[in-house]
1. Ranked on mean count of other Cβ atoms within 10 Å over residues 45-52, which label among 1, 2 comes first with the largest value?
2. 85, 58, 33 is what came out when Cα extents along the principal axes in Å was calculated for one structure; which of 1, 2 is it?
3. Taking distance in nm of label points 7 Å out along Cα→Cβ at positions 133 and 197 from the coordinates of each of 1, 2, which one would give 2.9?
4. If helix-only ellipticity at 222 nm (-39500 (n - 2.57) for each DSSP H run of 4 or more, over all residues; to 500) computes to -13000, which of 1, 2 did it come from?
5. Assuming 0.70 is FRET efficiency 1/(1 + (r/R0)^6) of positions 109 and 213 (r between Cβ atoms, R0 = 35 Å, to 0.05) as calculated from a single structure, say which of 1, 2 it is.
6. Using relative contact order in percent (Cα under 8 Å, 6 or more apart) for the comparison, can you identify which of 1, 2 gives the largest number?
Structure 1
Amino acid sequence: MNSSSEISRRSFLASSIVALAGCGMTACSTDRQSSKRKVVVGAHPWVYAATQPKYDITPVLPQIFADMSYAGMDCVELMGNALLSDDAVERIGELSRKHKLPVIGASFGGAMWDRAKHQEVLDEAAKAIPRLAKLGGRTLGTSVGAVKWGKKVLKTPEQLDAQAEVLRKIIAICDKNSVVLNLHNHTYEVENDLHDLKGTLARIPDVKLGPDLNWLVRGGVDPVVFIRQYGKQIVFLHLRDQKKDGRWSEALGEGDMNYAAIAAALREINFAGDAIIELAHERDFKPTRPLRESLKMSREFVRKVLSY
């Protein structure tokens with residue numbers, strides 16, 4: 001990196017810290033001791049990635065930052081693949097500075113149950129996590145991978161051992177970069193009486209959790225019960241909504257999930273983590289409004305119902 005780009009990077013990091021402080025947090029803060037800590041509300045760009053080749057959000061990052069800024073988000077959670085290009089820090093940093101929208105973290109995943117894929121997963125983690133930290137990110141929402149997507153296949157004890165083995169190595173990389181790993185669930189981790197998640201917790205009891213409340217519902221788990229049971233380990237949330245017929249709603253708050261009860265449960269556990277809106281739509285869904293409007297409606301719903 002040349003001297004001018006290094007100065008540019010330092011300038012960005014300084015401005016990021018100012019922006020983060022304005023949102024009630026510091027770049028790498030992990031303090032959850034105070035119940036009065038502001039719950040930071042941001043958004044994840046999956047709904048954009050779903051329309052991109054190989055789910056690569058890189059070409060639409062300018063739109064993502066502009067839309068999320070318009071919607072009133074406190075921050076952006078990236079997808080891990082956006083951090084793999086060599087110019088990611090400079091490019092994303094400039095967008096973050098331009099829109100005064102900090103990067104809080106990134107989602108990350110891989111077939112962690114498969115030892116043959118471990119080196120590939122670790123190589124990506126070693127590249128993405130330090131870059132995330134340079135952008136001021138402090139959290140890594142991690143998915144361990146399904147044996148067969150869409151099919152209820154229980155992982156064997158050996159596969160769960162392999163999963164825990166590589167997770168410990170990723171946690172070590174996170175620790176070196178002041179990033180906190182949380183387990184982000186889809187349905188496969190929580191189906192069959194939480195078989196997958198419990199398998200991981202049996203092997204790494206103190207790992208932090210970042211449940212996706214809608215995937216809990218789709219996996220047959222009551223989010224309120226889950227929050228009460230695992231509240232001490234929950235540091236992160238993904239928020240989405242669905243209608244009675246099981247299809248995702250266009251915006252958070254337009255579905256039938258009982259977010260009033262969820263809000264009460266979060267108050268009970270004194271939740272002081274981060275809450276990220278992650279919209280998703282079925283493949284045949286036809287939007288009735290621009291995404292930025294649905295994000296704005298979702299942000300207003302979180303403010304009204306969850307008081308964040």
Structure 2
Amino acid sequence: MLRLAALRLLAVVPIALGVTIICFVLMFVAPGDPIQTLLPDNATPEVIALLRQAYGLDKPLPVQYLVWLGHLLRGDLGTSIGTGRSVAAELGAAIGNTAIVAGGAAIVGFSLGLALGLLAGTHRGGWIDRVASAVALCGLSVPQYWLGIVMVILFSVTLNWLPAMGMGPHGLSWHWEDLRNLVMPVATLSLIPAGIVTRITRDRVAELLRQDFVRTLRAQGLPTRTIIAHVLKNAAPPILAVMGLQLGYLFGGSILVETVFNWPGVGFLMSNAILRRDQPTLQGAILVLSLGFVFLNLLVDLLQSSVDPRIRRG
């Protein structure tokens with residue numbers, strides 16, 4: 001297992017380097033000049049040149065990349081053009097807020113998906129299967145931003161049950177007044193992972209229940225609970241892989257949901273950075289989310305190997 005972990009870590013190094021190159025290049029492919037957002041329309045060429053020099057944008061792109069990579073290796077993500085603050089400091093606060101919403105959505109979505117998928121797989125063709133499949137289809141079809149707007153109109157504007165946006169008065173705490181602000185963002189984000197996990201769990205469980213080993217277990221007189229436990233153990237590797245991907249998507253794909261609910265997470269920070277053409281903040285946010293996704297998949301790969309040693313390679 002240690003050898004497998006070492007090999008996977010070595011494979012991550014070139015992937016991480018490729019991620020830094022893509023993040024850097026994307027900022028220069030996008031239209032617009034971030035320096036122009038800081039200056040009035042009547043700024044002289046001399047002032048523009050001095051500001052570009054101050055941010056290191058006057059150097060050739062390969063030199064800029066090597067300088068940026070050197071700062072990254074020292075833990076320096078740069079300084080925000082829009083606020084003048086450290087990008088690492090802004091991301092540190094935003095990542096914590098996103099982790100609360102994404103973690104809550106993962107717990108709700110994965111739990112609901114596993115429960116519905118297991119029920120649908122063990123009652124294939126029945127009304128439970130049809131209901132679970134309908135829920136999964138809604139989760140895969142309904143746009144998250146549209147659902148968020150509908151929930152705001154219904155539960156905030158019409159019924160006045162939940163706050164429309166922002167965090168609670170105490171920030172992140174266990175006060176009900178603060179937890180109320182999490183209900184709609186978590187419910188909105190959990191819809192897609194719930195639908196995907198329901199589909200994969202249902203299909204995998206239904207397929208395994210037709211296998212010969214299940215008939216053998218039943219012939220031996222084992223209780224249904226024990227048989228289902230064996231089925232879930234064999235179904236775990238592909239389900240874990242899907243969960244790992246969805247968890248990464250929850251962290252990286254929350255920009256629209258956080259914007260709808262004005263939640264101060266990484267997605268909301270990226271949205272503001274795009275509007276301001278804040279290149280260092282946008283680079284840092286994309287880089288952190290991308291590397292987080294890479295390492296999350298590494299952990300899922302190792303977890304799959306521990307659950308099912310047959311998939312170990314090398």
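1. Details: 1: 18.4; 2: 12.6.
Comparing 1, 2, the top value of mean count of other Cβ atoms within 10 Å over residues 45-52 belongs to 1.
2. Working: 1: 54, 43, 43; 2: 85, 58, 33.
That value comes from structure 2.
3. Numbers: 1: 2.9; 2: 2.2.
Checking each candidate, the match is 1.
4. Values: 1: -13000; 2: -24500.
Only structure 1 yields this read-out.
5. Details: 1: 1.00; 2: 0.70.
Matching structure: 2.
6. Values: 1: 19; 2: 27.
When relative contact order in percent (Cα under 8 Å, 6 or more apart) is computed for each of 1, 2, structure 2 gives the biggest number.
No value in this document is a laboratory result; all are computed from the given coordinates. Everything numeric here is computed off the predicted structure, so don't read it as measured data. Cβ atoms are built from the backbone, for glycine too; each structure is taken alone.
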